[in-house]
Structure I
Amino acid sequence: MNVIVNEETCIGCGRCMEICPAVFYLNEVTGKSEVIDPEACEFVGCCEAAEENCPVDAISIEE
């Protein structure tokens, strides 16, 4: 599974990090979300929820 955050679209709301902190991190310098461990999604199963709850559709999942 490949989790991608479109940094141009991301508004830095932090919702993905709240839903799936093992996978997403809010970069303090850029203010944008980043993927820190895409493998954690398979164990936690939260990436789909983060994708669905992103208010600007900046998260995509490729299998």
Structure II
Amino acid sequence: MPDDLTKRRPQDASRVNLSQPYEVAWWCSQFGCTEAQLRAAVAAVGVSADAVRAYLARNKK
């Protein structure tokens, strides 16, 4: 089933989806990070929102 684009939040809030621009923007606002930081976090720890949140907290500059 395709994403409902009228909703501007993730379909699955436990996983970070980098393929939808509105989800990238939502995650960046939730984590207080840039898109580059979000992508680096996902590359480092995977798509788990909890793991990304912890990674970003440890690596705040």
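General observations
- For 3.9 (mean projected area of the Cα convex hull in nm², calculated) the corresponding structure among I, II: II
- A value of -6000 for helix-only ellipticity at 222 nm (-39500 (n - 2.57) for each DSSP H run of 4 or more, over all residues; to 500), calculated from one of I, II, originates in structure I.
- Of the structures I, II, the one that 45 was derived from, the read-out being relative contact order in percent (Cα under 8 Å, 6 or more apart): I
- Looking across I, II, the calculation of distance in nm of label points 7 Å out along Cα→Cβ at positions 14 and 38 that yields 2.6 traces back to I.
Only the coordinates and a few stated rules stand behind these numbers; no lab work does. For clarity, every value in this text was computed on a predicted model and none was experimentally measured. Cβ atoms are built from the backbone, for glycine too; each structure is taken alone.
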